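Enquirer: Have a look at these structures, which come just after this line.
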Structure 1
Amino acid sequence: MTVKNEELRDRALALAATDDRVREVIDEIIVDHTVEGAPFEW
């Protein structure tokens, strides 16, 4: 997954870590400031 900034990356990782069913979170998120519109927004 590619996101526009570090804030979106950090929020996605935090969200994944809050799910009790998740055993491990592997960060393969790419930050690309040139992305036109992130795949998700908060």
Structure 2
Amino acid sequence: MTVFAYARNLLDDFHLTYSFGTGLATAGDPRELGLGIEVRF
């Protein structure tokens, strides 16, 4: 049995990943938290 947890962008930092220069841009991923259990037989 394995128990795991992860956090992505924990502080919910806003940042742009790419800017097209004409006022269009893509933003980074929002905050994501996860917890799981993996069981193998």
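A short reminder: the numbers here are calculations on the coordinates, not readings from a lab. Computed from a predicted structure; not experimentally measured.
Enquirer: Have a look at 1, 2 and say which one yields 10.8 for Kirkwood radius over Cα pairs in Å, as calculated.
Expert: Structure of origin is 1.
Enquirer: A value of -9000 was computed for helix-only ellipticity at 222 nm (-39500 (n - 2.57) for each DSSP H run of 4 or more, over all residues; to 500); which of 1, 2 is the source structure?
Expert: Only structure 1 yields this read-out.
Enquirer: Moving to a separate point now. Upon calculation of relative contact order in percent (Cα under 8 Å, 6 or more apart) from the atomic coordinates, which of the structures 1, 2 produces 55?
Expert: 2
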